[in-house]
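Participant: Following are the structures in question.
Read-outs throughout are calculated quantities, based only on the coordinates presented, and are distinct from any laboratory measurement. Because the structure is predicted, anything quoted here is derived from the model rather than measured. Cβ atoms are built from the backbone, for glycine too; each structure is taken alone.
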Structure I
Amino acid sequence: MRPPPGPGHAPGPARFIARSGGRSRPLRCLHTDPDGLSIVMFHEGAFLQWPGLLRSGLLDSRTHLLFTFSWNQGAGQLRTLRGRLEQAVAGAGADPALARDQVTLLMNSEREVADARAAFPGFRVLHFNNAALLDEESIRILPTPRLYRAVLNSKPLAFKRHHLSRLVGGTLFITYDVNEPDHGRTARVVLEDCGPAGSVRNQPPERVVALLNSSEVGLILSAAEGACYASLEYLLCGLPVVSTPSLGGRDAFYDAANAIIVEPKAEAVRDGVALALRRLREGEMDREAIRQEAVARMAGFRRVLAGEVARILEGHGRRVPDGMAWLTDLLRRDSKLREHRNFWVQEVEAA
């Protein structure tokens, strides 16, 4: 058996071109080799582009597609995605079994795994929380003074429910410019009306880490979103999390030693922060232990991804890479594997 390059390497000319926003580039692959075997990871939006993916020849016996998702996927949403796939396959005259064999769905929560298996019978569906693709080496506990009781790191959008923090006192808001529609769950929020002790906008990543470390507790107050990078960033900085009940997968990293789940009421959030501060003082919560457990859970999810890549390679008689060194290399080059997840792809065509 001739050993090809390991995952993450792309010898030879690219097989596919990705287009987005009027720009074109080679489609990024987790693995590709001279014999044409490719493993491609897409992130969410490309799942809506099935007709174009099929026209490009992307879905064939040599190409395996892995899909991750940003937002919580309910049972109804997953059935809609399955319907779009079936329509595209039928319209292209393709073999329905090919999609079942070549597509893997990577879901952020156990609930989504169950719903996806029901909506996509026969497909590979795995529990892989994509927040595990953060770079834990760049998000660390720092020896800085704790100036704020709590921090809420999020865009100023209604579904983030900043107002639930108004009774905490001493809260820092880290926020960003947005381009989402200004209505419904993405309506703009006037953060000053929520009573923060401080607010900063559009900080570089290293400054965000420093600001997280200037706080005692991390707040995450939305009812639903996705894997939620901010929540895991708190844990990696040793901050216990006060969260409301949620859909989307962030609670995959929670346990009694690092999180307090409270009702979506301002009084409950205030009391949750006070309880977390008491547990820190009394040693029931420990910042180093919080970080270590978060890193361990990230490693568990990464093993799921690495194992799926190994399964595909073995099935094609390829060499299976040792451990997760190839994945770690990709993470070091891009902390969220953004490019290799092919974000914001609007169209794919053969090169």
Structure II
Amino acid sequence: MKAVVVDQYYGSTTKEDLAQVCQAYQKAGIELELRHFTTEDEIIAGCQGAIALLGTGNPPITRSVMEALPDLKYIQRFGIGVNSIDLEAASQLGKLVLNLPGFCIQELADLATAMIMGLIRNVGYYDRTIRAGGWPKGEYLLPGNVREMTLGLYGFGGAARCLYDIFHKGFGTKIITCDPYVPQEQRAQYEAQFVDFEELLQRSDILSIHAPLTEETYHIFNRDTFRKMKNNAMIINTARGPLIDQDALAWALENGEIRYAGLDTVEQEPISPDSPLLKLDNVLLTPHSGFYGERSKRTQIQMVCELVPHAVSAGELPRRHVANQAVLSQDLGLKLI
């Protein structure tokens, strides 16, 4: 049997990580090839006969790709997001899309916390100014007190709930959230107020994004939404870059519509050297590394080593790792656990 890592140089895995995955696949009788394709045509040409495609990043696994690979059964992401995979087509064609829910939620919340506190306390600005020979004691933006602020969470999944714990239980910060998909019984477990999107924009001193990228959420943060936010507000994005219209964000920061931004993800990676965000001291940028940590890396590689090999050798698959749940109505010849 054959499987292919289609984007080995994306940057979220090391050679050692992939060697470990190769060994796990080999034990299950699967030969794992390491390749790097950037287009649908390259994936189709290079993956004939493969039962599994593995994406360390966000490769274009479209309907055309899946229809051209008749032996394909599994599509394995090394992360949580599946926005580059056509889930509807996968379900219709009987392909299982697997992801890693929850593997880095604590790390994402920790990074969001670092960005929030770093921006409030002018850490980036002070560090750069001191290295340039200055000593800006008691200067720049006057820090507010996070204990007196309202933290708004756009999306209330795993990482957002970790951030809730850090700020509400740790600092006593008031939490509001916008997520219509959270069941009522779960809402009752948190001292967070669930609000609509307009109220989230208007009331948040800090707005942290924790939603998937979909047609509904693409560029949901734009000039209109930034105009509705407080002029001293902060926006944090550790989710997907295209949720924010990046040109609109630069405009909002330059024109005082909001005060701060912390971004782990941007629309095009790496960020353009011409981006105006690079010139702003009230912006913190990290290179899509919110997943990165000792615990999360260990969990990530362990999950990838187990999912497809165990499905092939034992005929079992954990239901929670199936991103396209609609496919489960079909007879897949697997025991779901």
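Participant: Say we calculate mean count of other Cβ atoms within 10 Å over residues 33-40 for every structure; which of I, II gives the highest result?
Facilitator: I
Participant: For which of the structures I, II does the calculation of relative contact order in percent (Cα under 8 Å, 6 or more apart) return 24?
Facilitator: Structure of origin is I.
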